[in-house]
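Structures are listed in the sections that come next.
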Structure 1
Amino acid sequence: MSFPASQTPDWLSRDQLQPVPSAAACDWLFDERSLTRRLTELSDDGFSVTPLREGWLELRDDECAALDVPPGSLGWVREVYLRGNGQPWVFARSVAAREALADSGLDLQQLGSRSLGELLFSDRAFARGALQVCHYPANWLPVDSQHSQLWARRSCFRRERLAVLVAEVFLPAFWHAAAQAN
């Protein structure tokens with residue numbers, strides 16, 4: 001599937017954002033701790049992962065650029081809902097280039113309903129890159145979650161030649177739950 005350049009969002013650092021989101025939004029968008037752990041706390045241990053799609057697919061151009069691979073490269077794509085108390089709170093899309101993943105010994109196909117975040121944060125060999133944010137294109141979301149202007153963040157976790165790009169889109173039910181908790 002090809003994604004026209006006009007649909008590709010500008011992923012921006014905190015310093016590049018104008019206007020800056022609310023302090024509450026920034027707290028979630030730019031927090032470098034494990035999102036899995038924060039969602040587990042927010043949901044009072046009602047956190048779960050629902051796999052939606054995973055497999056070898058052509059990566060989007062913005063993903064290829066972030067992973068430093070040629071446009072049109074194949075990669076492992078994993079899309080999941082991160083749920084709080086049964087509600088989809090976050091849509092997450094994680095990608096890794098095929099060749100680097102094959103050489104890494106990391107088997108993402110075996111994750112199932114486990115959190116990729118927990119794996120990345122528990123392996124100290126992974127270094128997390130800078131967080132970037134954007135308004136995620138609605139047509140990149142699952143049909144039942146296609147809302148416009150949803151905040152997303154992404155960062156690249158690197159271990160030797162392997163890079164895993166993780167994008168997380170905060171859905172309306174998440175913001176409602178976060179507001180209720182404050």
Structure 2
Amino acid sequence: PECPDADDTFAVIRALCFSGMHRELLREYPDQVGPNVRDNVREGESYSALDVVRALTNQQHLYRHWQTFFEHHDFVLAPTTTISPRDWHELYPTEIDGEPTQSYYHWLSMAYASTLAGHPSVTLPTGRDENGLPFGLQIIGRRGSDLETLAFARELETLFADDDALARPRVDLAYLRDAAPLKEAEGFMGF
């Protein structure tokens with residue numbers, strides 16, 4: 001479905017939510033709140049009532065686009081994200097295919113475009129990408145079809161299980177068990 005202005009709509013709604021949920025945390029512990037949360041709180045405080053109206057109006061347009069699309073389709077299959085997993089030290093990808101990202105969460109646009117319209121979405125780990133890292137297939141269903149979307153994901157997972165290229169990647173539990181806790185890593189923040 002078409003998703004005009006989804007990035008702007010998500011940015012406004014997300015920032016407003018962050019401002020409401022994390023403003024006090026930022027006020028009480030400014031040195032312990034990461035830059036992404038801090039910037040989102042401040043961004044939320046910068047929007048006017050007209051910005052909020054614009055975002056909510058566009059969210060309704062997105063909703064209608066998705067409803068029209070699902071009159072003729074049962075599911076959408078799409079990548080969950082547009083890039084491979086990153087090193088956790090990197091706050092966010094600053095570019096994708098040589099193009100700068102618009103924000104620290106812009107690389108998640110494949111996931112938030114559908115959820116803005118209220119559609120159920122599930123990510124199914126399906127093999128590894130060209131970098132050998134886990135790849136996620138997003139399955140988006142009709143609004144209110146949560147159980148059907150989960151059932152379809154389960155069918156795909158069963159279908160992919162016998163295919164080495166598409167099967168769910170196995171986690172190396174021994175490696176994780178022996179690894180130092182992430183909270184002990186340099187640069188880890190408590191929140």
Structure 3
Amino acid sequence: MILHSRQWIDHYVGEGRWGQRTLLDQFAHNRDAHPDREAVVDPPDRPDLVGTPARSLSYEAFGRAVDATAAELIRRGLAKDDIVVAQLPNIWELAMLYLAVARAGGVLTALPLQWRATDVGYVAELTGARLYIAADHAKGFDYIAMGRTLGFEQCLSLAELTAIAEGPVGPLPPVTVDANDIFTLCWTSGTESSLRACS
């Protein structure tokens with residue numbers, strides 16, 4: 001998803017302000033150069049957040065999880081420029097999901113855990129996202145049930161995402177991702193509200 005005009009891209013590339021290297025390129029470089037180096041570490045309170053043990057992954061293991069997840073997302077129908085909504089705490093699967101969705105050609109938009117149906121529904125409607133990935137339960141709230149109620153075509157739980165990431169790497173067709181493609185959509189609480197008439 002490229003939002004800048006070709007004129008502006010050529011202008012800034014010509015001036016040397018913009019380049020062609022992507023975050024995926026940088027990650028691939030680090031993975032190749034330091035496969036055994038620690039790439040990501042869970043927060044120590046992961047068990048309290050999602051009920052599973054905290055982990056750390058090497059670049060090689062993390063990269064394999066990215067590949068496996070990207071391949072499965074493509075198999076499930078994720079296409080270039082599709083937007084994926086995620087509601088996960090800051091755990092290794094969320095970091096991995098940013099890269100996997102980009103690798104599949106999509107755009108990840110991660111939402112705060114405290115957002116509920118009004119905010120998540122607003123994002124779903126505005127983006128047209130069909131895939132929702134969320135914690136199974138966090139702090140007693142059922143995110144997957146909310147996602148289904150909001151009408152997402154596919155709702156993927158954290159447990160399912162982790163299993164995909166740790167599973168076999170399926171066919172991974174080449175997807176063109178340009179340095180000018182949008183990597184993520186970010187939201188701010190308070191400036192993204194919709195106006196409602198008061199009676």
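Laboratory data are not the source of any read-out in this text; all were calculated from the coordinates shown. Worth saying up front: this structure is predicted, and the values here are computed from it rather than measured. Cβ atoms are built from the backbone, for glycine too; each structure is taken alone.
The value 0.35 for FRET efficiency 1/(1 + (r/R0)^6) of positions 11 and 171 (r between Cβ atoms, R0 = 35 Å, to 0.05) was derived from one model only; which of 1, 2, 3 is it? Clearly, the read-out refers to 3. Here helix-only ellipticity at 222 nm (-39500 (n - 2.57) for each DSSP H run of 4 or more, over all residues; to 500) has been calculated and equals -12000, so which of 1, 2, 3 was it run on? The value was obtained from structure 3.
Quick one: P(r) over Cα pairs in 10 Å bins from 0, in percent, for residues 51-98 alone came out at 29, 43, 21, 7 when computed from one of 1, 2, 3, so which one is it? Here the read-out was taken from 1. Looking at structures 1, 2, 3, which one was semi-axes √(5λ) of the Cα gyration tensor in Å calculated from, given that it came out as 29, 27, 14? Label of the source structure: 2.
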